[in-house]
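S.K.: Please go over the structures that come below.
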Structure 1
Amino acid sequence: MSIDNLAAERRQDYDGTSPFPGAEEHVPAGRLQIGLTGAIVIVPFAALAVAIFLAWGRGISLTDLALAAGLYVFTGLGVTVGFHRLLTHGSFTAKPWLRVALAVAGSMGFQGNVIDWVAVHRRHHAFTDRPGDPHSPYRYGTDLRGQLRGLAHAHLGWLFDKDTTPVERYAPDLAADPAMNRVARAFPALCALSLALPFAAGWAITGSLYGGLTAFLWAGLIRVALLQHVTWSVNSLCHVIGERPFKTRRHDRSTNLWPLALLSFGESWHNGHHSEPACARHGVDRLQIDPSAGLIRLFERFGWVSNVHWPERDRLQRRRAG
């Protein structure tokens, strides 16, 4: 039996509460991937400890905070507007230069190269919270122990597994796009640039090596860690905690989690997104802040994007649960 047929059989047998068939069949990633992933997870926390030590009695400079906020917004919107809403779901059409710029900004968020990121996320939508989902918190079942293990897996553990998502199946459009291939190949260099920029800016603004170092820590490593954990929280917490006002596919337990809305640029309105994946706005109800949708609206007014899939009131009403 082929791997695809075996996976299809397992999904068909899944009852929605039991551990996924084969959940314990872990194949660890290669040493290089584990080492790089471990470094990306651990080094920023070490940087936080160093930054706190250096800030003790001095405080955090406005320069460091401004650089951190600016780069967080730039790279975060690159992920949410570029990687996610544009390239994964086709929520709008962007001019070629903007498409590349958003892919570059998202790549500087240290979340993997653009083609692999899109492939994994499309696979997540194809099998949400069922066997085949690369990072479902329900992998180990719905009892307390299974949920705790599942949350750890969905948040971070899945990155250490050898569970390759075939690009040719889930992102053939990007694999055939020369511009996206160039951005994907440049991923390591863009990550280095993402850390070099705050160091150089901090040094230039303060005129001191110390200013460059603290900017590197706060606007470089710590900023990367915050963005990563907010993104991973959408994978984990936004399938366990929160409200589910809209209908989704069977077994899909995506939720809306308002405390993460601002930090995630609107991505934590996850139930709304899973109900209408191609919609350019995820926070579709009143008072649901969605900065990513606001940026798309701005791009639309400038004439840089077209064919934007905005929410349709009648369709939303039909999708409401209960």
Structure 2
Amino acid sequence: MDSQSPDMKTRPEGPVRAPSAVPIDDAVLPYEVDALDVRGRLVRLGPALDDILTKHDYPAPVGKLLGEAIVLTTLLGSALKFEGRFILQAQTDGPVSFLVVDYKAPDQLRAYARFDASRLGTAKDSGALLGRGHLAMTIDQGPDMSRYQGLVALDGGSLEDAAHEYFLRSEQIPTRVRLAVGEEWRSNDGGRHRWRAGGMLMQFLPKAPERARQADLHPGDAPEGAEVHAVAEDDAWVEARSLVETVEDVELIDPELSGERLLYRLFHERGVRVFKPLVLKAQCSCSRDAVAAMLKSFSPDDRAAMVKDDKVVVTCEFCSSVYDFTPDEAGVEDA
């Protein structure tokens, strides 16, 4: 593990140190394993995630699903090298009909979900909660730049499944994603439950691109008996993927286990290098001025219809902030 620590020792391949035992919440820890040609990011979310989810008092299954979406968005959005946005949005026919996570580079997160409480029933996992629909992943580079969007069908599988399908079809990079969300309870915290989450993304990026070749996509309605294209997976990728698949959910969210130690557990035999963590925060981008500008985008009739008890009240769906306007401030013309 790289470091500038005074405890540093030197090996032929460069400086190394013992992995830090200090856990860091609300942070992204980039890493690479040169011997296996893999790179990735490890995410740990604590107070920021708890702040986002408790603003809406979601039922536990909905909170867990939105937490998974927040982790996935953070894993993907933290790769942006410019001040833009990565937006993950799902629209489905399931009990959770809509969710959106907005990652504003380099470090801001906000999210919310819409759900039908009467349909939650015994649905617990993300596949049952989402049902069928689509998952959109959008990279917004700003008002003067074009957007990039990738779409993935949701057909009852998990968000991890959808992420793998996205990378297979859109990026064509061998990728493994792990997501975990849970609630932490400590007796010295007044019995309050707090949300925690963790996630891991790993990609196979060898210098020789032919080593990363994957099998062609399923031929769909090809004639019966048609030969399906097959490509033998690279041994390094098989090894790396197998190691990541041993990670348990509790390891990803354990508040006592540092991200560095978790990575060392996985890759110490091959040697893992970590980089400076990126610290995250829950922060909505709404403001009174932004809401006022939004109101002006509506027609005069629509603005007039918003007046209740001689005022216009707008609640931010992300952070639940409430903004009150007089009819004059909202641009409502006198009858």
Structure 3
Amino acid sequence: MFVTPTVLVLGIFLLVPVLMAAWVSLSDWTGRGSPFAGSVQFVGAKNYGDVLGGQGLGARDFGTAVRNNLYYVLLVVPLQTALALALAVLISRRGLRGRGFFRTAFYFPSVTSSVAITVLWLFLFSASGAVNRVLSFLSINGPNWFQDPRGVLHLLFGVVGVDQAPAALGSPGLFGISGWEWLAGPSVAMSAFILMAVFTTSGTFMLLFIAALQNLSDEVDEAAMVDGANAWQRFWFVTLPQLRPTLFTVLTLGLIGTWQVFDQIYTGTQGGPAKTTLTPAYLSYEAAFNNQQWGRGAAIAFVLFAIIVVLTLLQRWVMAERGDRPARARRRPRREVQP
């Protein structure tokens, strides 16, 4: 009886829209009228096939978006987690003065509008912005960040003389994208977004780590100190294992948030230059709202949902302790002992 109101609210505002979106992903609805009208035809998995298995522009754009977002996730999640943990450890030191000031200062970018931060970033990383001005003092010619589609890994390959795709990586592969394109790395424009994401999200995760550090007992750390462990050994072998639940929460939230990046792309580059900042979330919006391909947009959204769920479960399995894993994975055949 007490849970019924919550169940009704979740059913009306969460379950029903999800079911409607699932129907839209299986239909040819164009956004006009009701998606349940008689003129809307059931097309089955055609929208999913165009995105996942097709050879056209839709499949290639989706592959490009997945590649861009994959590099975004691989760089943002570790960097923001490491920075948040480092800031939390520094602020939690007993001898530090002005803890409240530093805590507020580091958390302030997280509560600032992402649109405002993106606009600020566009000024900072413009061709004549403050970042390139600082680089000029070091005799470095900074790029026009948000207009540079070159991949960072391709630039590094060029330093060692590899400017063209090898024969084995030149043919089209997954989603019609060659292996050389998959190895391009994040573009220069996407690298600026990566720096912005680390800058704006580390403060939130820092608070989670601070709360976890404050709940740890000092007795274990003192015992390790008595046994002769130095500061790094105490952190790595004593403190960090106790932060496993918080670390899992931070990594999970970071993984979900980085795969859903949209507002920064919409405000900043809208997928450019040369689609090197295109993400699945923005591609879903563009297909539905700009191109009126609502079925394809919904299909991209559900594929993105599946990617997030699979990666989250994989991360949960990797980070789970041995005692928390299913008994079937630990079960071994017993040998019969002869009397």
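Where a number appears in this text, it was derived from the coordinates with a stated rule and is not lab data. Quantities reported herein were computed from a predicted structural model and do not represent experimental measurements. Cβ atoms are built from the backbone, for glycine too; each structure is taken alone.
S.K.: Using the calculated result 39, 26, 20 for semi-axes √(5λ) of the Cα gyration tensor in Å, pick out the matching structure from 1, 2, 3.
M.R.: Corresponding structure: 2.
S.K.: Taking 0.00 as the value of FRET efficiency 1/(1 + (r/R0)^6) of positions 100 and 172 (r between Cβ atoms, R0 = 30 Å, to 0.05) derived from one of the structures shown (1, 2, 3), identify that structure.
M.R.: 3
S.K.: Have a look at 1, 2, 3 and say which one yields -18500 for helix-only ellipticity at 222 nm (-39500 (n - 2.57) for each DSSP H run of 4 or more, over all residues; to 500), as calculated.
M.R.: Going through each structure in turn, the value belongs to 3.
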